[in-house]
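So, here come the structures, one by one.
Values quoted throughout were computed directly from the atomic coordinates according to the rules given, and no laboratory measurement underlies them. The model shown is predicted, which means the values in this text are computed figures rather than measured ones. Cβ atoms are built from the backbone, for glycine too; each structure is taken alone.
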Structure 1
Amino acid sequence: MPIVAWDDCLLTGLQPIDQHHRHLVDLLNKTYDAFVDRSPESDVGTVLEELIDYATYHFAQEERMMAETGYPERADHMKEHERFASRVGEIQRDFVKGSAPISLEVISFLKNWLINHISDTDSRFGKFAAAKTSSGVSGVVLSLD
C-alpha cells in the first residue's frame, strides 16, 4: 500500500512539473514499499538514491522555469530546495555509513516535506506561471528538456 496516493489537488497546472511530481511520489512509494517489505538495506538504499537523484534533477528544472518566468519568490523557493537537499544528504550519508538505517521517521519526513512543498510552494509558482502565460507574456517557455 502506498504511503502517498496521488491526488489531483497536488497538480500545479504546469504539466512538466506535475509529471516530475508524480514520479517523485512513485519513488517515495517505492522507498516505503522496500522499507515495509523489509527488503535488504542495499535495495532500500538504491531506491532512496534514485529518489534523491531525481529530486535534484527536478529542482534544477523547476528553478530554471522560475528564472525564465521571472518568479519573484524564486530565492525563497530555492532556499527550500537547498534545505531539503542538505537534510536528505545527511540522511543518505548516515545510511551509507551504517549509522542510521532508513526508518519510518525518515520516510515520514520525506512524505511530509514533498506533499507540503508541492501543495504550497510549488502551487504558488504554478499559479504565477499560469497567470504569466495567460497574460500573453512572450519569451516564457514552460517545458522541461
Structure 2
Amino acid sequence: MAISGPAQRQEGTGLGLGTLLRISYQVMMAESVEPALAAAGYDDIRSAHLPVIQALSSNPAGLRSTELATLARITKQSMGYLVDHLDAHGYVERAPDPADQRAKVVCLMPRGWELSRSIRSAVLDVEADWSERIGPARMKQLRATLRDLVAGYER
C-alpha cells in the first residue's frame, strides 16, 4: 500500500498517532493478512471479520451478537451483517443460549477455527517482518507499550 498525501511529509510534521496506527493496521491487512488468507482459501474474509473470529476464538462457548458488537466497538446492526456473512460461509453458527433459550449465541464452526489459526499465522508473519524492519528490541517495546495502553481500556 503506497502512502501518499500527508503521509509523505517528513516525520513529525503532521502525522498524528492515530494516523500512524491506522496506516500500520491498513498496510498489515491489505498487504499481508488478507492476501495470506486468500491464498489459504479464505478469499471471502475481510479485515472487518477478524474481530469477530478473534473474540469467538477466545470464547469457545460462544457469545451473543450484542457482546460481539461491544467487543468490536461497532453497532449491533453492523455485527449482525458480519455474523450473517460468516454464518452463510460456514465459519460460525447461531445456537440457543444455554442461559436464555430466547437468545442465540454465535459459535465458531470447524472452518472458523481453521480460519482463526490461519489469521494467527498471518499476523505472526507480519510481526516477524516488522521485527526485522525495526529490530527485536524495538518490536518488544512496541508490543509492551500497546499492551499497556490496551490494558487501561479493558478495566
Structure 3
Amino acid sequence: MQRYTSQSQRAFLKLLRTLVSTYHRLIELDAHYLRSSGLTQTQFDIIATLGNTEGMVMRELSEKTLISKGALTGVVDRLQEKGLVQRKNNPNDRRSTIIALTRKGDGVFVKVFPKHVEALGNHFKTMKRSEMAEALHSLERLSACLEKPH
C-alpha cells in the first residue's frame, strides 16, 4: 500500500476538493439554465441523448446517460406524460422497446439544447483551445485512475 507523505497527501486532497467543487459548480450552473426550460437535469440529459437519433433501447439510453435502468424508467414515464418521448416496438427484438423523441420532444431538443450548450460554453470563453485540450487530457487520466482496480 502506497503511503502518502504529508506533502503528497495535501496535493491529493487539494486536487480532490477542486475536482468536487468544480463538479458541483457545473451542476449548479446546469440546473440554473435548465429551470427556465421546465426540465430537470435528468430529463434534459435524456432529451439531449435522444436528440438527432431514431431512438434507443433502455439499456443503451441508460449507458449513455449514466442513469440506472430503475431510475430511467420513471423519468421516461414522466417525459412520456409530457408528450416529449414515446415508446415504440423494437423491430429487431420484440422483448425490448425503443425510446424516441416525439415531434414535441424534438422541438424541445432543437430549442433548448443549443441555448444550453451556449450558456455553459460562455463560462469557458476565457480558456484557449490548448487549455481545453489539456484539461480534457487531465480529466481522462483522472477517470482512468478511478477505473483501475486497486
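A value of 0.75 was computed for FRET efficiency 1/(1 + (r/R0)^6) of positions 69 and 125 (r between Cβ atoms, R0 = 35 Å, to 0.05); which of 1, 2, 3 is the source structure?
2
A value of 22 was derived for percent of Cα pairs over 28 Å apart; which structure in 1, 2, 3 was it taken from?
Checking each candidate, the match is 1.
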